[in-house]
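A.B. asks: Take a look at these structures.
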Structure 1
């Protein structure tokens, strides 16, 4: 038995393509690392030393603007792969939003291992293309969608990315989840003000689309209604 045998994201992570012997070999070059909320794993512009699978928790990927402001450009969830293999420099700062557990690898060790395991390289390519698709959708969300559409899209994504897949290779969306972000962080991610986020959450609740038992918990009452909203234009801003 290896640490991989007990990994809660084993069936969804990039290493899901490996057999038992290959997992045992990968386990030899891996290390578990825990981060507290607010702790930074990697800094933008620094040399890239490590890559990692996210086991538990949520991290943000951010870039700095010339005036010192931060722009959140991505969010990493359990089973996501973070870091930059085959690249010498970090392109974003990676910071824990919640307490996080990672399975980390020295970048050079991981590159050597993946070079000898084509299925793993193929999985990395698949993940890269998926992230590219998400980035394109994010450009659409930030550039063209109304505040309400942005928030509806965000909640639907949360319901998919925070779902518990158990032994499934793909998780089914959940209708109840706890947001790992405060409203200010949601505003920063979506390019809105905290007042707009609060107002639109209230409107979605009044419309019967969601329930908000507390400041962090969300219950989706009408998934189809939210999905239809994300394809509409001209909603409240």
Structure 2
């Protein structure tokens, strides 16, 4: 029996026109699949409905994989692929398996010899890096910084030192309702000449990307980033 493939299906980064961010090939493939693993089943159904899925939604098998999924549960998520069905992996936003629990399913697929097929779509991390004006030659993505203030301050200083010595761009994200606290910590702690970029609502009509030194940010009206998906980047001089 043929083994199915695991397709990594990108989705939009927010509510916006799908044709502007997803190639026809991605939409076409997603329409054909009858089995999905998604971070959130409700969001996945909304996405499939928006692209005019070929199959009735009630006939599509959608299984959830999120931060609460136990390692021993991963095995069942690949059952359709073992039985010859192609499976689509969908994140809550953007590209699956990047800063996303889907990477565990991808790792298991490789262990079992199941073909993994990444498809083209929006990645907030790369889009922010492209538009920041900071180094795209050497950069590091760190996911989330510590929530506690003293630990976050320590981590920012560590990353700024790494950026200065290695001439690298440091990239990270935050839960949207904590954006303000992180941004204030960055402009307070970083050296005056450290370049800081915030990239908000990428690919949406409300998109805003601004890069300036910490000293300039300290004297500028704060941007509206509360509860809006934002990528943070900085590069020390």
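A.B. asks: For structures 1, 2, which has the highest computed value of mean count of other Cβ atoms within 10 Å over residues 7-14?
C.D. replies: 2
A.B. asks: Separate question: As an exercise: helix-only ellipticity at 222 nm (-39500 (n - 2.57) for each DSSP H run of 4 or more, over all residues; to 500), calculated from one structure in 1, 2, equals -9500. Which structure is it?
C.D. replies: Attributed to the structure labelled 2.
A.B. asks: If you rank structures 1, 2 by Cα Rg over 2.2 N^0.38 Å, which sits at the top with the largest value?
C.D. replies: Largest value of Cα Rg over 2.2 N^0.38 Å: 2.
A.B. asks: Separate question: For the read-out mean count of other Cβ atoms within 10 Å over residues 55-62, a value of 20.2 was computed from one structure; give its label from 1, 2.
C.D. replies: It was calculated from structure 1.
FYI, it's all coordinate maths here, none of it is from the lab. Predicted, not measured: the structure shown is a model, and the values here were computed from it. Cβ atoms are built from the backbone, for glycine too; each structure is taken alone.
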